[in-house]
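Values quoted throughout were computed directly from the atomic coordinates according to the rules given, and no laboratory measurement underlies them. What you are looking at is a predicted structure, and each value in this text was computed from that prediction instead of being measured.
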Structure 1
Amino acid sequence: MKRAFFLSFITPLLFASGLSGQQAEAFMVVEAHSGKVLLASNSVVKRPIASLTKIATAVIAVDWADATGVDLNQTLATVPASALTIGGPNPMNLQPGERLTLRDALYSSMLGSDNLAAMTVAHHVGGEILRARGRGGDSVAAFVAEMNELAKAIQLTKTRFMNPHGLELPRQTGESTAADVAKLSIYAMRKPGFTFIVRQKERQVTVQGAEGPRGFKVKNTNELVGEPMILGVKTGTTQAAGPCLSVAVDREPLVRIKPDGEKGVTPRRLIVVVLNSPDRFNRARGLIRQGWEAYDRWVAVGAPGGSRGKEILDVPNPR
């Protein structure tokens, strides 16, 4: 499978907190194109990240479709029996054997945070990966292995995925950090297929059941989507992880005249990650404002490079 690989990793500053690391709120704000870390607190503390896990799930599915030429709109995935064993909400009342397109399964997974839909994606894509390799076995486990290969490839050094949905199950509690989620989000938001999905406010999906097709409107759990320049990315909440959010927000490009008279255009995008934040949406709004203020101060003094590995999140995209 072809995949973009990142090199190097940042070790952001870990700011002190009165609470132990996993209890305290964590956040990171980074300008995605320059890699400039603008704000960070508890950003390298390992902790559960709930459904932010599904960012990696969708990335694997989109990468696989791009690499194989599969049309997500035309490929039907079957709900596996194992999906019903994980518990949690089942908003579409999915039943084993029912089918929906991979695109609709991704909409339900990423917008509605549907755990059964995420399992359906993993079951289908993992099975196709195994078949392409001439192997059998547990298709979901094969998919999760791909998620961890992705984490290794882009140097998410404190991340371990245990399932495609992010629920904390017996012997299945994954972990990551605000810094790793920020890096994963930058990677994901470079992919048009991924970005198109997560920026939708709502989508109509169709499930093919035993009694015929039924429709369902999936609404985005990210309350910020629909606000000016917000592009996504994902929400997540479990008892262990607390309320979590990763969000991408663009600004109009910065246009400057170069010494040779040519125009220089600098794109601008913030990635904001908050973990275990009780008021995650308002917290993210505040961090977006503070992040742009910090970015403007940085640009005003010439955008110095600073220390790579502490002040600059180095996120190349080699093929």
Structure 2
Amino acid sequence: MNEIENSIFSIKSDEEFERLALEIYRFQSIHTKVYQEFIKKLNRPTPKTIFEIPFLPISFFKTHEIRTNTFSINQLFKSSGTGGNRSSHYIEKLALYDTSFETTYRNQLGNPENQVIIALLPNYVSQGESSLVYMVDRLIQLSKNPLSGYYLENKLDVENAYKQAISEEKKVIVFGVSYALLDLAEANTNLSQATIIETGGMKGRRKELTKEELHHELMKGLNVSFIASEYGMCELLSQSYSNQDGIFESPPWMKILIREMNDPFGYIEDGKTGGINVIDLANLYSCSFISTQDLGKTMGNQFQLMGRFDNSDVRGCNLLLG
């Protein structure tokens, strides 16, 4: 398995991705028992392309233990539980998560050693067992800056830390749930040189807004030209980040496929909206093939979020979109 682990983070082409995805499918179809049973019930032919691989509904993470039993449990991550029951992701090899999020962050947002990381994640901290908090903890440690940390309530502390970081010529990254960022925006907190990453919903604290409405309010109140977003969840060990156009970029070991609305085995072309299926090869010891309740469309190797299916839970890491 060490060879597969090393291959995940050295993918250079779509051909390499597909070859490795099919190899991981074969491994998980034997060793991830819940996924194995799911495949058996579907009774479909052995996949020869990634488009023929069965995708496990993400809701299974709420009701089943999705893991290979290859190793003992190294870590347990749980979702924010906004919609009721919390999903659980049993991590057998935490090093895969460390490599995944750190590599993606460095490639898309820069080196944390040159940054100040400000975290506004009160609900994630209080609930515990959050993959997001684990990631931000590690980024704060890597920054080695005393200004980096969690700023849960005091808006003045955030502003003072930001001003000092800018005076020290540090790049400032702010990870925040929507309602905490709105609190700052309504106080007209000037964070004009910071990169703002909204990474969670209102958590019942405020009325849900469309993505467009939310970003408009945040840009106005925080005096920034755009709001970035993170597409991540406890069921995945990889994340995608959006740029100023709201277009998400995934790492080479993660791929988004868009399925037809009423056919889980049918896929649609670029630019058309459908359900998001995620292939996350970093999920080597759980399940790499997940059918989400999110709606989106692809543009080559990039994608855009378009909303959620009706009657699905409001996911902690994905805001209700317009």
Structure 3
Amino acid sequence: MAKKALVTGILGQDGPYLAKLLLDKGYKVYGLMRRYSNPSFDNLDYLGITKQVEFVEGDMADESSLLHLIKAILPDEVYNLAAQSFVGGSWQQAKLTTEINSLGVLYMLNAVKLFSPTTRYYQASTSEMFGLGNDDGYQDENTNFHPRSPYGISKVYAYWMTVNFRESYGLFTANGILFNHESPLRGIQFVTRKITDGVARIKLGLADKLALGNLDARRDWGFAGDYVEAMHLMLQQDKGDDYVVGTGENHSVRDFAREAFKCVGISDFEKYIVIDARFKRPAEVPDLKAKATKINALGWKPKVTFPELVKMMVEADLKRLKK
């Protein structure tokens, strides 16, 4: 009998890549959806899997809907990818961010505990929890949290709630502390996609400037398609645990822009960039770099390099805009 997996955040970036991985492994995949008047299935269509997913209605802010779903499906695995995940936007929508990212996790864990305690639960944690991190030049599972945004704070709550349900009730729970991961499915509001879309527009003569905020922030960027493999791997272990997932190298926003412009044959890229104060955050996380020794020991390694990732995204935006 096929394993059953419930994936929240199915319409986002990671959800489609994870759903495809699970479908390829023979899972029955349920995708949690809020009631939209006009939902977009573009990301699932991009991977050609929309018709293979069974969609179920529910809302991370509505505990009763989650209780009903877990009781009805009794999933073998739950992957909670749902979040208000735009760090910049969390300053303007701090309450919404907290309700979905923090309380939603509590509601889902309660549903699992009450109706399906053998379900294995994955929580999408984030490197933004580290914030200022430490002085060692990297972050791992032992690094203290110092979040610098409502988003990061909400995720720290979710992280510890996931740990506590494991320690208090014996549930199989795992936190994947994923560093920045991107793809052609990344939302346009995120800086990486803003860059690749902007570069494609400049190349095609549809724009002449690219507005950005802090060019000096450094991030550990990988490919989302690689990172969902780490999510699945965590839930196949003998016991639940918490894992940092990243490439072990980082680059500045300026580096990302340079590489993107390089993909379209533009070397003097800085003349196309304008700094817009609207895109600067009240408190910035300056430098994130993963030390992913623990997940590496399970056999996971990133496959797509930084230049390959940027090229993939630029080419996808060029193709989209040419249509």
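Observations, loosely collected:
- In this comparison of 1, 2, 3, the computed figure 59, 38, 36 for Cα extents along the principal axes in Å is attributed to 2.
- Given 35, 16, 13 for semi-axes √(5λ) of the Cα gyration tensor in Å, for residues 125-276 alone, calculated: source structure among 1, 2, 3: 3
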